[in-house]
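The following blocks contain the structures, represented as structure tokens.
We did not get these values from a lab; they are worked out from the coordinates using the rules stated. Only a predicted model underlies this, so the values are computations on that prediction, with no experimental measurement involved. Cβ atoms are built from the backbone, for glycine too; each structure is taken alone.
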Structure I
């Protein structure tokens, strides 16, 4: 969906009209899937149909289940055919606030610690909280605020990474530096981060960069050296909203943003359509994104071996352009790369997958695996050891889980 600050062009109106239903989908299986129970132990359905998941190192599937007032977690040892009882994350009721581009997050570290990030309305809407559990979810730490200016500055569209040592990185869009260059137009915020570990707790917030498109969720991944890499839609001085890569260097300083994608999308609007990134064990960054730029329109894939200095060209166009594909995700496992996205034919939404066995050089034919109508979150890819899973949260049916591994 596009949130405009100025009157859109006719072509942008067409894309907006057709893309809007993509945010309102629910799932009906057309392939071999596991349909996961949409109810948690208290008998409620997930808020807005959004459920997020992660596989633990031992293969246990964990899911985070938001309701209007509380956050719950549950786990399954049989790929979702059955789940444990629900465990409450926040002991006190809060007004939970999530949407498809701003979902909660659950991550399980190598040690088995369960990390949860969620949003609740406090002094600011969608204030970010963090909690963790070291006893398989039976008890959680008291939720803490991620932002140290949570009461005065809006912050949202967080990402959370957990490295191999258990150190947690948080990234988010922040409005505390509200006086941006007027040449950049509206809808521009700063990108902040902080870290958390058991020894030091949460550290002071630090600004990474300004010039971030406010309504497109930033994507993050860990490089082989365990350092974070960021793919963000940035607002350039010319008003163009194109994607850049930023990484944490060995000296623990952030690199300057490198414009990795040149689409020439000049629009004074919030596309509400964030990118995705996955980095393979040889350091290749696999990128997917949406654009309505002068150079190209739709969703695309490309890769880079040097964090944006050189990027494969031309980008691979994904999906049927007549059905306006959107909200892609990418997952790299060894030499294999998996893609998924959703596309809309005017009546129903299809979930499509595609794969490469040679690190993104050649690709299989796209395959429709789910057909939908109603309301849902965006499709996501999860790794379980060397297997790839497509998981999709829907208001009507809870979760759909598909093994899409290509051996």
Structure II
């Protein structure tokens, strides 16, 4: 791999509070890692005798490439018919009770081959990459049996091998209770604990375990049992909590040191306090789901930030409650609906999101020794990203020191 020198950077927002924003800067990446940051015109002297590719940023703004820390972008089929039902006034919960929702995607995913799942997911990753994303978390959870959950996780492995984006795999076997376990939720929890988790751990196909802690899905007590088994199996923890109802899952996530607790639309002051005291758990907010479902309860980002909680934003890309792969759009919603400033929103899709997937030590900031992931905007100021919503913001995208999207480059690489 040749070194990469980024020149003509008008504004460099490092997302590192100790450095802040630099003007008229250059960056040198060696072996995929940032090796030098300095003033314009000084980089060439550091490249003598070295094969270096140069990227002229044209005086535009540069920031760390984005991280999407919560997605369900691997699935079979779609649920466009449910969108039409919701548009006519049928609620998400009513659709689920009628056999739709997650269970309908489970049926389609069980029927899909690995090749079909792979081919449907790759274009979604391409779309994310073109918008400046270099790292994505993808969950299983549309199998709800051992064979299909492992099939999904194998496909996630294949996506990681074939696509420039780094992918973080999460096992979400406890997404909902499958039809064959209807009325026997505790039996299904036992199945997840005693059969699924050991198989996932043995094959080494997931880094995280997630649970949907929600009315009609899994209680706090059931979630605790799954989490304890997941930790025994060597998996780190994530949690869906307080989306449609307040369940108390946030306090459990904070207690058990989960890397993130996600949604939080219905969280209360004691949840904010628990997260602030944890010092570990990132609050991942998903405003796209609130918008898409037509709900009015937005996650209390301002309270969380003011309490000192690390906050991330993610797309929640999924076929039912947020069919959207546009992470920059989430920064706009954060500013217009969650009370976040543009800088807070940008931090939430870079370093905050990297922390939510256990990558805060290597991604999400521009600093010496960090991975050379960059988003070069087609704009001279980084706050144009949330301001100019609805258009692709990237002039070029660099992942681990390699230009993977930009003028003259094909995003698709498989």
Structure III
């Protein structure tokens, strides 16, 4: 039985815990810290990771009684490594962040940057993107403040955040160089392999906006146009979040109906309508795609085009179409102009062409209308007198820059 106790790491760990508590009672925190560390080592050897983490933290706590921040950081990093082995990325990230703070206070700037970079990578693996971004900014400030020229783990963390969170395009060689320059401990290898694999998948994933029909450089305002949003990925992923971006001159008629279905490629139709003339832009669109081995925030390209003013579409009614009168009689024609188009008709010019037996009795042969808005109707009258007998005709022509010429004619029998 005594041989068993000498070999049993759990029993040894408990003995060191008892010694540590005695040192605490006798107010020897440094010795207590050492005993707690020995206990943690034996618990880890005995397969009790939870207890090992607990007592590494206890050892770190008592190291701080005399402000030994470097020792506290080392002990918390040991705990973080065990958490990494158990794939508890979030908890490991928190522990590395605490370790980094202690190292920074202990003026171990490069080690502090490395620990905080590991915290960034852990949070990426845990898919805590916001935390990873904030920690990256903190790492950059810490590297600048500590005059750290180069830290390979930080370079790798920065690339991973850029690709997975910020949607940056990075050359594969840049990633490979960063990975090869990192010197990893055994506990860190699985994390690095997992993340770099995710980054490679993300780099091969594409989100694109394309014209659904023929590509156009110029679009009329108020004319609906179709685009296709699609993605393709080397592994099945599903959209878990998305955000659309349009210029102020463009509005959705139909948004893409994005559903969280896992696939290696998917596409959606969308319809937009230009509402103002000038420049129009569709995109970039942002998709967060999730798979078993990847969570990535990707942005698409954008498509620019020119938007012309919406065309007018004038329709004219002329009544009566046929009429009889005597020489010297006056006839009144009613003219109605309706704009059926999406755009306004401006500087509308109306010309009245008369055969020799007719003349304008009131006003002139030309009439100018400054503006007819979309859906508006303009009414006016044309006064004509018969001056010689026979079959006569009046032809009314309407022109404007936004619409094609339209004509209407009426027959007049002058007796």
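Of note:
- When distance in nm of label points 7 Å out along Cα→Cβ at positions 73 and 377 is computed for each of I, II, III, the largest belongs to: III
- With relative contact order in percent (Cα under 8 Å, 6 or more apart) derived as 17, matching label from I, II, III: I
- Which entry (I, II, III) yields the derived value 8.3 for distance in nm of label points 7 Å out along Cα→Cβ at positions 121 and 353: III
- Structure from which 28, 26, 22 was derived, semi-axes √(5λ) of the Cα gyration tensor in Å, options I, II, III: I
- For P(r) over Cα pairs in 5 Å bins from 0, in percent, for residues 129-168 alone computed as 6, 24, 26, 19, 15, 7, 3, the structure of I, II, III it came from: II
- Structures I, II, III were shown, and helix-only ellipticity at 222 nm (-39500 (n - 2.57) for each DSSP H run of 4 or more, over all residues; to 500) at -500 was computed from I.
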